[in-house]
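Every number here is computed from the coordinates shown, using simple stated rules; none is lab data. Quick caveat, the model's predicted, so the values are computed rather than measured. Cβ atoms are built from the backbone, for glycine too; each structure is taken alone.
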Structure I
Amino acid sequence: MRGMGKTRRVVSLGLCGAALAAALSAPVSAPAHANVQPNGNAPRWQLKDTGKNDVRFRGLSAVSRKTAWVAGAKGTVLRTSDGGRTWRDVSPPGAGQLEFRDIEAFDGRRAVVLAIGEGEVSRVFRTADGGETWTETFRNTDPRAFYDCVTFFDSRNGLAMSDPVDGKYRILSTGDGGKSWTVLPNAGMPAAEPGEAAFAASGQCLVSAGPRDVWLATGGGATGRVLHSADRGLTWTAADATIPAGDPARGVFGLAFRDRDQDHGLAVGGDYRTGLPSPEAAAVTADGGTTWHRSKTPPPAYRSGVTWLPHTKSGALAVGPTGTNLTLDGGRNWRTIDTGSYDTVDCAPDFGCWASGEKGRAARLDF
């Protein structure tokens with residue numbers, strides 16, 4: 001019976017993948033002000049009321065179509081287990097002054113959330129009971145460090161990163177699911193460029209794929225760069241991305257790599273200042289980040305979050321304050337499918353794709 005159950009799940013995913021492919025290939029046409037596309041076959045965001053209109057959710061972790069976690073300003077963490085119909089406030093007690101910018105959830109009960117900021121404001125919390133209780137497992141004591149993002153290879157092994165300290169990015173490592181953290185040696189980390197840092201805008205400045213590969217996105221320096229490690233953060237190589245930097249507000253903001261094919265990756269970014277152009281807001285790589293190439297038709301403006309669509313070879317979503325873009329060819333060309341404001345986006349294997357952002361916005365992608 002176990003084998004039959006597995007076969008049914010595989011068939012179900014295959015059918016969903018076929019339906020997804022058909023939906024993504026549907027033409028999209030809508031007025032510029034539309035927030036939901038009128039085409040019945042096109043993917044669309046369905047807003048879910050979080051009841052937190054005064055909170056911006058830049059942290060997001062999609063567990064499934066039913067379960068997702070969001071984290072944001074005022075030390076807020078919410079969890080849904082019914083597809084967004086209701087949200088439970090599971091914020092860590094006493095965290096109201098903290099800015100949560102990244103959350104990584106393993107399921108509906110276990111999650112790790114990162115608070116950003118200088119010195120002791122950078123902290124990591126962990127829950128194993130759906131947010132009923134939290135344990136602070138890391139508090140930064142170095143006033144020079146500013147932690148931006150966290151990622152996990154599996155339910156035990158993960159990394160967090162800080163902006164440069166003594167001229168190099170600082171990497172934290174855990175091997176017990178976030179219960180304890182250790183600063184890794186920086187001998188294998190290349191020097192940061194003058195003015196270079198990461199952006200804590202979407203929880204995607206540090207991303208992993210597979211058991212050992214991890215990438216770090218940068219901006220603010222002379223060029224936007226992507227750093228890659230193939231040994232869980234011990235040694236790194238740096239590559240120039242095609243997304244312009246040269247200013248503290250410009251660079252690479254978000255990354256996504258395929259779990260089963262770590263060679264193929266996407267980068268998004270631009271200039272986050274309202275109204276300023278970002279003509280080269282997306283880039284692609286087919287060699288694990290060694291070289292990057294400009295998207296032929298990039299998103300029309302700054303984008304902070306990006307994710308591959310599950311069970312597709314070339315579908316992905318990118319989001320930002322001015323809209324959502326879809327690619328069907330691995331990031332070479334993007335088209336707008338929504339004009340609502342979102343900061344980050346994430347997809348679970350069962351086609352549970354979620355986005356979140358300002359004014360308490362959270363949404364699930366429906367087809």
Structure II
Amino acid sequence: MPNTVHAYIATAADAPLSPATIERRDPGPHDVVIDIAFAGICHSDIHTARGEWGRTNFPVVPGHEIAGTVSAIGPEVTRYVVGDRVGVGCFVDSCRECEPCLQGEEQYCVAGNTGTYNAIGRDGLPTHGGYSQTIVVDENYVCAIPEGIDLDVAAPLLCAGITLYSPLRHWNTGPGKKVAIIGLGGLGHMGVKLAHAMGAEVTVLSQSLKKMEDGLRLGADHYYATSDPDTFKALRNEFDLILNTVSANLDLKQYLGLLAIDGTLVELGLPEHPIEVPAFALVANRRSFAGSMIGGIAQTQEMLDFCAEHGIGSEIEVIAADAINDAYDRVVASDVRYRFVIDAATLA
């Protein structure tokens with residue numbers, strides 16, 4: 001029999017999230033039941049709940065930055081036992097047969113991975129996310145959270161953390177590399193921490209200097225205001241890798257000009273309007289413009305282990321469930337340093 005649990009649910013694009021109950025399935029042979037302790041608020045949750053991406057299947061429970069403990073397992077589960085500390089990220093299934101899936105890159109599943117929320121699972125029912133008391137997930141799409149990380153600061157690592165870790169690893173970040181992070185927000189602050197821990201020389205490119213003290217404290221070596229035109233002169237041909245964490249349409253000619261020979265600018269945000277890429281800025285220095293999204297399950301586990309080893313967690317503000325709507329408005333206003341995390345104990 002399905003189990004009824006408390007949750008916060010979005011019922012329409014123009015309606016605030018509200019308390020409700022949802023049904024969770026009993027665990028199948030390979031399922032893990034997770035008692036959720038904390039769920040991070042990602043900007044993607046807001047876009048979905050407010051219908052801003054045009055494909056929300058209401059009603060929906062957002063949340064894909066989930067940390068908690070295993071409370072029950074299916075009879076054939078081998079990876080986890082009751083009491084294990086675990087996390088769930090942006091997807092809970094994939095086809096498991098295509099080349100990306102077989103290579104551990106399930107985030108690029110050819111058939112499309114199954115989102116933690118606002119998707120349809122193998123059982124034909126809508127998926128609901130982490131703004132709830134429990135979630136039931138196949139063990140192959142669950143990650144272990146090492147003891148070295150508290151669950152509250154671990155939750156945002158399941159999206160914000162892996163979104164930055166994956167490109168940093170793919171483009172071989174390490175000692176001797178110069179990395180720039182555009183934006184010091186929920187994503188950007190994780191990029192600074194991770195790139196610093198990997199041994200890179202890290203620069204923050206922010207619209208102003210108002211977060212400079214934070215940026216340097218989190219591990220940045222340098223901090224520049226992009227509102228100052230001298231920044232783009234001083235840093236020309238400087239970086240091996242630039243990660244853009246903001247969703248605004250930037251003047252790419254300016255930013256591509258900051259790349260050294262064979263440097264890469266990686267787009268992580270999703271701007272409202274199409275991106276115009278100036279060809280000359282690319283060919284002039286054999287530069288590349290690329291994109292990246294989260295990581296596969298194996299790499300997400302690698303990221304969590306790396307964070308535990310280096311003492312890395314997200315900078316968070318823990319809130320009660322009844323503050324979710326206010327938190328949404330504050331995220332849109334960039335009024336959080338740097339990730340809201342919902343205490344799931346307040347859902348009931």
Structure III
Amino acid sequence: MRKEGNLFLKNNRQKDLYERAENLSTELKKHVKKADQQGSFLDETVQTLKKHKYLSIVLPEIYGGEDLSLYEWLIMQEKIAEGDAATALSVGWHNGILMELKEGKLWSEADFKWAASKAQEQKLFNRASTEKNTGSPTRGGRPETIAVRQDDGYILNGIKTFTTMAEVLDYAIVSAWIEEEEQIGWFVVDMKAEGVSVDKTWDTLGMRGTASDDLVLKDVKLSDASLVERKDQRSGPKGWLLHIPACYLGVAQAALNDAVRFAKDFQPNSLDHPISKESHIRQKIGEMEMLIRRARAYLYHVAEEWDCNPENREHLAKELAVVKVTVTNDANKVVDLAMRVAGGRGLSKELPFERYYRDVRAGLHNPPMDDLILEHLASNLLD
């Protein structure tokens with residue numbers, strides 16, 4: 001997102017948040033290559049987020065935050081993703097949880113105050129819901145992680161996959177099947193508790209810096225107070241999940257920025273001018289810009305609807321889902337075009353294009369999935 005003349009920055013507060021996100025993005029970018037190579041969420045990254053107080057920024061002011069709207073938060077998320085997409089996606093889960101708790105009243109007031117106090121101390125949270133045999137929680141599989149009632153609490157056993165930032169988390173919110181109740185519940189687990197460990201399994205093509213390793217839970221003892229949610233609690237549309245398309249839009253913008261620089265600077269000896277003068281390169285750059293403008297307009301329009309008309313949020317579920325599918329697919333097209341501008345050099349690890357190409361693919365596998373949304377849209381028309 002460019003600052004100058006940008007229609008999406010509508011007031012001084014938004015411009016200030018953009019500038020702060022720009023500074024944070026620049027700092028985080030220094031560690032991107034190392035995190036990508038190691039497949040780790042670096043301590044340097046954690047400390048940078050804490051220094052900027054980013055782990056509490058979405059909270060109400062009375063809890064030490066800045067009470068960001070969804071629109072304002074997405075401005076920051078997109079800009080951070082330009083510099084470090086893996087970190088933007090990762091911390092998006094943390095702040096998304098806080099935003100959901102702030103708006104959705106999923107937890108008791110006492111539990112929310114506890115979580116807010118920990119976030120104010122810059123502690124990291126994430127949900128751990130995915131398992132090898134159940135796949136994405138959005139598909140409806142029952143957790144194989146089991147919580148068994150014992151004395152004044154529970155014993156937790158199981159393995160969670162895709163636990164983003166697992167090694168640096170302070171608390172995981174773990175989904176489990178509660179045998180006595182025959183329903184799904186979510187438990188807050190202190191990552192330093194006995195029986196909690198991380199298995200370094202994360203070895204993927206893209207978003208390597210999220211370090212989404214396996215969380216292993218072996219006879220973990222939990223108190224009654226650790227059970228903070230149950231499946232039967234009403235859960236409506238989740239506006240905060242727009243942090244996913246915002247992240248991949250940031251990747252697309254970074255790819256466009258670097259493609260423009262490359263086109264202006266690269267001049268093969270077969271030409272007497274940079275490739276930016278070639279019509280086929282200009283067509284690709286123009287198409288990239290058009291796709292980004294279209295995706296951004298849709299994303300921020302829906303975010304504004306969410307903020308300005310809370311009474312209509314129940315009716316935004318389909319729009320939220322379509323935004324995710326539209327933006328992530330458009331972002332993939334943009335990065336593909338950037339690779340074509342760079343040509344064979346785009347495959348070199350000396351340039352960032354190949355990382356953009358790997359990272360942006362991950363967006364297609366974040367929820368909600370394309371096939372589910374297309375089926376829902378078709379059902380409305382055909383059934």
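Here helix-only ellipticity at 222 nm (-39500 (n - 2.57) for each DSSP H run of 4 or more, over all residues; to 500) was derived from just one of the structures I, II, III, and that gives -6000; the source is II. Have a look at I, II, III and say which one yields 17.4, 53 for Rg and Dmax of the Cα atoms in Å, for residues 131-330 alone, as calculated. This figure was derived from II. Could you tell me which structure in I, II, III was used to calculate mean count of other Cβ atoms within 10 Å over residues 99-106 as 25.4? Only one of I, II, III returns 25.4 for mean count of other Cβ atoms within 10 Å over residues 99-106, namely I.
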